[in-house]
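Please treat every number below as a calculation from the coordinates, not as lab data. Not measured: the values here are computed from a predicted model. Cβ atoms are built from the backbone, for glycine too; each structure is taken alone.
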Structure P
Amino acid sequence: MSKKILIANRGEIALRALRACKELDLKTVAIYSSGDKELKHLRLADETVCVGPASPLESYLNIPSILSAAELTRSDAIYPGYGFLAEDADFAERCEASGFVFIGPSSDVIRKMGDKITAKGLAEDSNIPIVPGYKGDMPETDEAIKKIAAEVSYPLMIKASAGGGGRGMRVVQEESELISSLQLTKQEAKNAFGNDTIYFEKFIQNPRHIEVQIVADGKGSAIHLGTRDCSMQRRHQKIIEEAPALDICQESLETTLQACLTLCRNIQYSGVGTLEFLYENGAFYFIEMNTRIQVEHPVSEMITGFDIVKAQLKIALGMELTLDQQEIIFRGHAMECRINAEDPETFVPSPGVINKMHPPGGFGVRFDSHIYSGYVVPPHYDSLLAKIITTANTRESCIKRMLSALDEFFVEGISTNHSLHQKLLEDKTFCKNEHNINYLEGSFLEK
């Protein structure tokens, strides 16, 4: 059946979705803001529609405008990508109510898994290990709150139930910091997410960040595409990702993988998703589930040969897709470096004109990006410019190939974090795979 897909996003993920649509003979509609007229995928789409001014609130987050564009172009389905409205249950629900297929899980599932307290309960019901903590209603008095915190034990983390992207969380080392930190987190959560519900979690001090990529059809079939290690982070934002995660307790891993698939079947999950964990001393601790495509999905594709975006489209549109775990063969190692338009030392964003650029290439190198010479990087959106992905038989070879790719790649006219990646890939701790989520902001920057 011929269908038309409206791509409700921008940048590299919009281009990635468009390419997948073309391979499946699907017509495409690209939306854009008035500040994004020169995006690459607009030149390749069958139709384009401006949905508002440069401000994300008036364009890529403007639900009525996006639905109007879908109606105007007689689109059949809406692809959300990541960020913006990708995990907005209300948007998914309004798509469904307006007669459009939302390319992702149902609004009900997004709502359940988007609330961290509910998600942890569902995970626990499926025997997924969770971080010890308190997720009930907070009492009225300070003394009662302090008693609960003491039972969780210090250090602990205060988290917003609706939080994400590193926002809505605060570490408390001792009781004297508790009440003021709680009030700050609640206010931050209310401002950022419109929901000030918070909970306490035991603070796992030096973990790695491990993810499990899943694909499910909502009809009882579910598979995993293995693990990713996303421990190289700054302010809870990933910088380098790898697949598979190495040096993991295999018994603990296999139990966790099967529990992840059990959860997907239990909640009738449909589409692709990622379960995120902290990992320390051989134990996994569930953090959250992302009900969308991840920025780092290419590394899982490279070690499996499984096209995750095409799977999203096929599942949502009712196309034939056989999900069989036995057919997923894992080969080699893959790594992704996120190239951002920002100063490599201060991390201050660096919008502006790209005077010249040259992408890396060669055997085992993939370059996912929307930029080109003459492209103007706008100041209104995320600073991600490109993703350089390398694959090789071993992690050591993968690192060497990435260093070679970074040597080839250059951008002139704006600042990027290109040199930071080069330093990280030559760092002894990283090369030995001995880093954790605190390493970049701690020991590495102190050198």
Structure Q
Amino acid sequence: MYDTMYFKKWRAIFGRSIRGGVCAFIGIGILQGCSSITPMRVTPSDVYLKAAWVELGKDNIILARAITDKATCPTIQIDGIDQPMQIRASAATILPTRTSAQSKPAHFPVTSCERTIASGTRLLEIGARTLPLPKEEVNRIVVLGDTGCRIKNGVAQNCDDENAWPFARIAKISASLKPDLVVHVGDYHYRESPCPENSVGCKNSPWGYGWDTWDVDLFQPAAPLFAAAPWVVVRGNHEECARAGQGWFRFLDTQPYQTERSCDDAAFDLIGNYADTYAIDLGGHSQLIVFDSAKAGNQALIPDTPAFAKYQMQFQQASQLAAKPEMQSIFLAHHPILAFSEGLPLGGGNAALLSVMQYRYPLTYYPEGVQAAIHGHVHHFQAIDFSSNHPATFVAGNGGDSLAMVPQLDAPLAAPAAHAVVKAITYHNNFGFMVMDRQKNGDWLYTAYNDRGHVLTSCMQTGKHIHCDKTGRL
């Protein structure tokens, strides 16, 4: 009775639902006759709603997303007014089309829904869920990556033990820190093979590239973080077309859903495996540059090949974005470009991306406007400061998947790439996440946490440099 347009507008203004009565206002006083305020209604659509969240795309476009096991999409309330959501991808079963993929079909018995939200929206709800909206100036960012539970080729984590796979705990703790934004640097999905018969910790776990695996690897454990803040999603190599790319495009990719960009047909992989580079404006003269490195691999690329041309175009776009006047740029890509691999300090850099970057910037690799770079892929934490003209680099690939082993660093560190001279490195191989806090002068403080919320180190950024309160292995 009271869900009229007028009451919905009042609800949007005050950020809560008014139920069961009418409140009369005179001046700033409230007269008697106002009934109690109860929680938001639970609609029939909530029973079918599997996930709901907000992510940011090119030019800070606000994308509300939902997943339902109905054939139609739920209604979304925008400032108290019911609006339809559009189907992004309908339920489907996709047969394997690549020899490198597992032989199991990818079954998606769910509907992926979306709606673009206007900036300035004050209240966003789907059923009983209030979705977070972006702030004009982002001051706190949670960063994490490589979060799924590994089951592949006979190697299996204990997915049922939160100490062995702590992503759900990390999501709860990082959400409690009240971020303005969440950045995931890629690799959401890891359960690619059946649980080995002798493994108790993953018994009865789903596997393959369908919805059931995406649900347990990402959407269920990440629910607190989806409720806490909008997301910026970076694509990892586990989401390339021959792996979990179909779920990536159905659920997370920020571009419009298209057959050619669905990874359903291997004939279109050259389109599906690459994407335009875009920026997220954080306000206060800072921006994130989002780069898709899903198909990079580890070998140097040969000029005049399709892959080289694709990445060359993506880096040209990054250069244009980084050239914005008075803008501090933070580069996001899944593969570390000027950081170290699991054999630290033996291996470094990403040969594929470096082979393209040095074509345009032979000494610096990055354009001048990039002051920091954040990556995943390697399953530990790194914070690297360079004495050369290279951006401070972080690796935050310790969000849940099996950790990488790193030796004690007793000798000067080899360069991750030619001309890149390491001044200091801080690293550890504990599960955890990172938080970025904007300082009053506009610089960022990067704090590494373990999976129980304990601070391990903090690094203050000044220009392209960082100073961490601890160095070496933590």
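Brief remarks follow.
- Mean count of other Cβ atoms within 10 Å over residues 391-398 - structure with the largest value, from P, Q: Q
- helix-only ellipticity at 222 nm (-39500 (n - 2.57) for each DSSP H run of 4 or more, over all residues; to 500) from the coordinates reads -4000; which among P, Q: Q
- Among P, Q, structure where distance in nm of label points 7 Å out along Cα→Cβ at positions 71 and 359 as derived comes to 3.8: P
- Test item: Rg/Rh (Cα atoms, Kirkwood Rh) calculated as 0.98, pick one of P, Q: Q
- Winner on distance in nm of label points 7 Å out along Cα→Cβ at positions 79 and 215 once structures P, Q are ranked, highest first: Q
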